[in-house]
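What follows is calculated from the coordinates using simple rules that are stated; it is not laboratory data. Since the model is a prediction, treat every value here as computed from it, not as a measurement. Cβ atoms are built from the backbone, for glycine too; each structure is taken alone.
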Structure P
Amino acid sequence: MSQMTLLTVPEPEIPDSIDLRNCSAQELIEDLVSSGVRAQLVVADPPWHYAQAPGHSAHAEENHYPCLKDHDIAQILSDSYQVVDAGRLALWCTWPKLGHWFDASIELGFPWRYVSGGSWSKGGPAGTGFHWLGVSECALVYVKGTGLCTKWTTLPNHHHSFKEGHSIKPASWMAGWLERWTVPGDTVVDLFAGMGPLALACIWTGRKYIGSEINPVRHRQAIDRIAININNKPEYHHA
């Protein structure tokens, strides 16, 4: 498992609008349901388990953190449906996992309704792969209720940026998601926070954030990274 040096001691302060917890995604959902929290957007970057290709490429994720089977991820995301009255689920996935994911979600009777998707082109060295090397990832968009946009910006469904580290998604593109799909003050739930890029996007756009990261080391690294980058809002243009 990747062990990065902690950046600050003691733990730094982050805005009150950011609630990043050291717990599992399932524990977070159960707490939100019991406390009556309502969210307008759920974002998930699950730790996918790979078993369809031989060799190192089939287990690249397990070198960094424990992974979950497709059925378990489908169950967690199905449960997250309870914290949304009308809104979206944005699910980060990879191209090799799509078939397995759709099979698992259909088998479970997935309540979210699929509507669209986009892709992130990751600059830098190509990742692992079997049929070809991975240089992009997809994000699937599901809705509950009307799923109407809140702001008609020109946000594209493709984004190109250089990757910052393993599984760190582009905060600038996700800030565009928030501007198009939510309004300031809305609540965003992050089920697999990782290093906290979505929390930064929420800070930059004035959204409330509630997230979970089960690994205590990565949780602390995320807190540090958020504190350091609060004022490093990128020059992105979505409107």
Structure Q
Amino acid sequence: MRLGTLELGGIPRIAVPYSDSATPELIAESRRRGVDIAEVRIDQFERTAPDYVCSVLARFEALPTIATIRTRQEGGGWVGSEDERLALFRAVIPLVDAVDVELQAKAILARVVESARGASKCVIVSYHDFGATPDPYTLEHIAEDASKAGADIIKIATHARSDEDIQSLASFCIDNAARSLIVIGMNGHGSKSRLFFPALGSLVTFASIGKPTAPGQLEFDQMFELMRLLYPEFNERKIAELALMEGA
């Protein structure tokens, strides 16, 4: 699995969400600090006119990018119509490496997938539950529905109220290791999932530079150092990648 030029799998990858407040200097510094992926949270932009959004995306050319336009119902800031959201997805798809669209976005899901496929871009189909963690049987069905919808990567983020919820999500990761997954437990109990689920096959974990965009999201520098400690292969790859950037 690839996200633009970035290979997923083998070592954990860290994505950081950005809004339009991210300056070119911050983005360049983020890359030097070891950020792997920019999740561009278009739903949190001050303006969402397509021309403006596309001009902001040009700042991220040094990082692989995921375009996310998350609705209020799914924990984001988008309040426009679904037709407007579809038009914005179509405008940005040529400029990014992947799109993240919700499984529950029934009105536009198939058309976003079709547009991304037509441009040979990666499709992340995401599912969010901010109240609970579904039972394993339900998680399996969610993953199957996302796969049928055309997901290249299935992202599942749920509210983890206890370590039992973390165990349920971990079992789901292990049982579905052959799929391309991103699995996250949200809130305080869920923070540990952001560190340890990559060891179970979750392809990408998320951290923040500035204001977190999800409950339990760790600060990037803290996450990066913990990843270097917990995953020797991650540390080795990062030493090589950062040395290459310094020599460029």
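Assuming 4.1 is distance in nm of label points 7 Å out along Cα→Cβ at positions 120 and 168 as calculated from a single structure, say which of P, Q it is.
On the way: P: 1.1; Q: 4.1.
Computing distance in nm of label points 7 Å out along Cα→Cβ at positions 120 and 168 on every structure in P, Q gives 4.1 only for Q.
Tell me which of P, Q gives -8500 when you compute helix-only ellipticity at 222 nm (-39500 (n - 2.57) for each DSSP H run of 4 or more, over all residues; to 500).
Numbers: P: -8500; Q: -12000.
This figure was derived from P.
Can you spot which of P, Q the value 28 was calculated from, given it is relative contact order in percent (Cα under 8 Å, 6 or more apart)?
Value 28 for relative contact order in percent (Cα under 8 Å, 6 or more apart) corresponds to P out of P, Q.
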